[in-house]
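All of the numbers you see were taken from the coordinates with simple rules; none came from a lab. If you're wondering where the values come from, they're calculated on a predicted model, not measured in any experiment. Cβ atoms are built from the backbone, for glycine too; each structure is taken alone.
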Structure I
Amino acid sequence: MTMRSEELRELADKQEEIEIIQQDMEEVKDGMKRAWLQQQPIRSHDDIAKKFAEEHKISLSEVKKDLFEYPKKYEIEGKSIPDMIKEMRIYKRTLKGNTKLEFNTAIENLIKGYSDYLDTCVDSIYWVKKYKIPLKEMNYDEDKLIKLNSITSEKQKRQVVDILCKYWESKLDIKDMPYNSEYSTLNKGMSSLKKKFTSVLKETPHTYSDKETIKKSILKSVCDSPGISARQLHDSLPRNLYDKTSPHIIAKLAREENITNVDGAYYKINDDIKKNIWAYTAAFIDSDGYITMDKNHNPRVGLVATGDRGKAFMKEMHKSLGIWRLHLDQKSPQDTRLINRLNFYSGSEIKKLLTKCFPHFKLKKNNAKVLLELIKIKKENKKEDWYSLRKTELFKLMKYYNHSDNTRFDWKAWDIDIDSITKLEGNSKMEF
């Protein structure tokens, strides 16, 4: 039994040695390939690939697949690094002391890692690597580098290199030059070259990977047909992409695109809505939401939607706003379709919401005023002798604004004098 264990250990050690040797060979192979590319003149990708295939006796299809490798997109849980850094900086504002300092170090490390990744991307574009110094002056980002990598024709390559060389020459000429007319001319020329560089990249068609193409197709189908299933999304793909994926993979890619899944049906809020989420939220509250306070003078705001589509919509709104409490699949009093709610309970959250939405309210602006005043006096004026009376007045005002269009509402039951509403409005303590 002991001999058998020793034999297995020896086999494992040999296997590890073989894997290390194979890894070293791959690194040597990649190094030789990069060195070979650096020696080539600026030509089209096709011409370079043919030459490499002829010299190394390899099939052209294999060369095209491996010769022009580009690093995979640097993402964390489907989010780009700039977006992730932005979110981390926002979250950092909520921290204090050592925790904040440690979190800031984490952000700096992520920035450094992303910078190293961009350098690797530049190095992988063999025909640009020599011009890294002027390229950095072009304010490139990940998307621009992807565009740069997608340039395959000799003509476009030479156009980019010409811009970079001219910029580099001007940069050397302008160094230590006193400010005069020649300096001004050179500086304007450099600005013009930057614009020209951006223009060249805009004219370059982006080449999408199969995965990116499938994701774009999923997103379009979900926006065009809300409630579509993973199987239907799979069936809608063209044949060449259909054979490369499955409903299970479609479901995974949909999650990466932050598409909402409700019992196997997929939904997505239009990006135009998210661009002005507060205006859209205000419109939703005006039509299918409420702004009120309970009998204990606690502020309450919420959105209501029914059915699967409403459930998906509430999930999307929750993700977009990043706050609120989600209540899904609640029974309705009439026992009809299930109700889904997005509710605010915290005074600070309600203040943020109403302040952002206030300019966009059409129907519930007065309700918003009442709650903003309630939150203000609760925080700042509890010790004032008028505090309790004003809370009662605000409660009456809220009842009035919520039921003023109901001709059968019993105002006396709530001790509300319709004729004195204007007086209650005039008692505002917002400026106290």
Structure II
Amino acid sequence: MLEQALQYAHQNREHFLNELENFLAIPSISTDPEHGTDMQKAAEWAATQLRSIGMNNVQIMPTGGHPVVYGEWLQAGTRATTVMIYGHYDVQPPDPLELWTTPPFEAAVRGDNLYARGSADMKGQVIASLKAVEAVMRTGDMPINLKWLIEGEEEIGSEHLDDFIKNHGELLTCDFCLNMDAGILGEDKPSITTGLRGLAYFELRVYGPSKDLHSGLYGGTVHNPAQALAELIAGMHDKNGRVTLPGFYDKVRKLSKKERRDFARLPITGKEIKQQSGVPALWGEPNFTPAERLGARPTLEVNGLLSGFTGVGSKTVLPAWAMAKISCRLVPDQTPEETIKQLKKYLKEHAPRDIKWELDYLHGAGAALTATDNVGVKALSKALETIWGKKPYFPREGGSIGVVVQLQKHLGVESVLSGFGLPDCDAHSPNEKLHLPTWYKGIDALIHFIYNLKA
């Protein structure tokens, strides 16, 4: 049965690619209310796909925001493993449009890559999962039970998914979740992500005068909110790159010797990071390697700044206010709730009396770790080794995936994290791309993964 499924996948690669291109053509931008119709269209498209490959009880289920697509196949028997396959159908905005070589929602193949918004993150991964299951369903008996959870709010923090999972615990019961939203370290570096950092995201506003002022008449007498904000932000790190929020590191787990050896094995070098990012030199805590800083250390980053006049030409104002978007990446045992308190305490201690400030907490997620002896990790590890011819790496991902923590918290369900997007796929950036040879190998690996779980 395994060989027939692989043969089916190889014979239908062009068909699989066409299906992906159709999915990518839907501009399902979850953060933009003007794309509400497109979000519904994408959910319906995913539901139709599930029905077409033989899934049962397929539903488009409402949430407080964009809907969740659910489906199941539970005919492998009570002794068979039940796997939930997670995905999301929403994508990031394509801006700035002028930097795209081809239109973001018109898939274009150039060389070995397919370019389109959502190709790597994560419509390509959703299609890979769908088509691996299709190949098994079309050529034999599915040896495992399946449940599908495909949401439409991952790119905006999975805001309503928490309540959905909490309210549908029985429906979503499973042995583990397969989540292909993490990617791999390189086209020749198969990997399974065993950890995710959490997130706490804020908007900080600093206020000074009641209106913009003439900088010549008031400069030097009224504290400029833009300068005050810059001073506050500058003080949030020390000279070694450590975050200075009170108590920020109190609950950060120390890395064991084994964990540090595992990080040392990863093919992540400072030289490679400089090449990928385009920076002249790396920055950060000197007592930790780049791989450790990316996967096991917490951070505080400024994501955006806004104040005063930013148009063409000159306008000499002392602005009335300044704003910064700030995110903290969190590691196990840190929580968004504690980070809120720490940032507020820092601001109370350091903000000058001649300005006012407001801090809004926008959204967040906890950190997560997955054990390498998990049955799903073992099955996927064996599958990746079969296809790539080498043992996979086990990195920790620096980003956050809300559903992983939500499933852990409400259902006690662990997630197996991988995917077939590459580090240079430019997810969230113009010219996002999916490396097709890696994607096709990934579909083969998922077919092996399914059969590796056969009871």
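Upon calculation of FRET efficiency 1/(1 + (r/R0)^6) of positions 92 and 156 (r between Cβ atoms, R0 = 30 Å, to 0.05) from the atomic coordinates, which of the structures I, II produces 1.00? Please report the intermediate quantities before stating the final value.
Working: I: 0.10; II: 1.00.
It was calculated from structure II.
Between I, II, which one scores greatest on mean projected area of the Cα convex hull in nm²?
Once mean projected area of the Cα convex hull in nm² is worked out for each structure, I has the highest.
If helix-only ellipticity at 222 nm (-39500 (n - 2.57) for each DSSP H run of 4 or more, over all residues; to 500) computes to -20000, which of I, II did it come from? Spell out each step's value before the answer.
Values: I: -20000; II: -10500.
Attributed to the structure labelled I.
As an exercise: mean count of other Cβ atoms within 10 Å over residues 108-115, calculated from one structure in I, II, equals 16.5. Which structure is it? Numbers along the way, then the final one.
Values: I: 12.4; II: 16.5.
That value comes from structure II.
Suppose you compute distance in nm of label points 7 Å out along Cα→Cβ at positions 276 and 292 for every structure in I, II: which one lands on 3.0?
I
Hey, mean count of other Cβ atoms within 10 Å over residues 308-315 derived from one of I, II reads 20.6; which structure? Don't skip to the end; give the middle numbers.
Values: I: 20.6; II: 9.2.
Structure I accounts for this read-out.
Upon calculation of FRET efficiency 1/(1 + (r/R0)^6) of positions 148 and 388 (r between Cβ atoms, R0 = 30 Å, to 0.05) from the atomic coordinates, which of the structures I, II produces 0.70?
Working: I: 0.00; II: 0.70.
The correct label is II.
Using Rg and Dmax of the Cα atoms in Å, for residues 172-395 alone as the calculated read-out, with 21.9, 72 as its value, let me know the right label among I, II. Walk me through the numbers on the way to the answer.
On the way: I: 26.2, 81; II: 21.9, 72.
Clearly, the read-out refers to II.
Where is relative contact order in percent (Cα under 8 Å, 6 or more apart) largest, in which of I, II? All intermediate terms of the calculation are to be shown ahead of the outcome.
Working: I: 9; II: 26.
Comparing I, II by relative contact order in percent (Cα under 8 Å, 6 or more apart), the maximum is at II.
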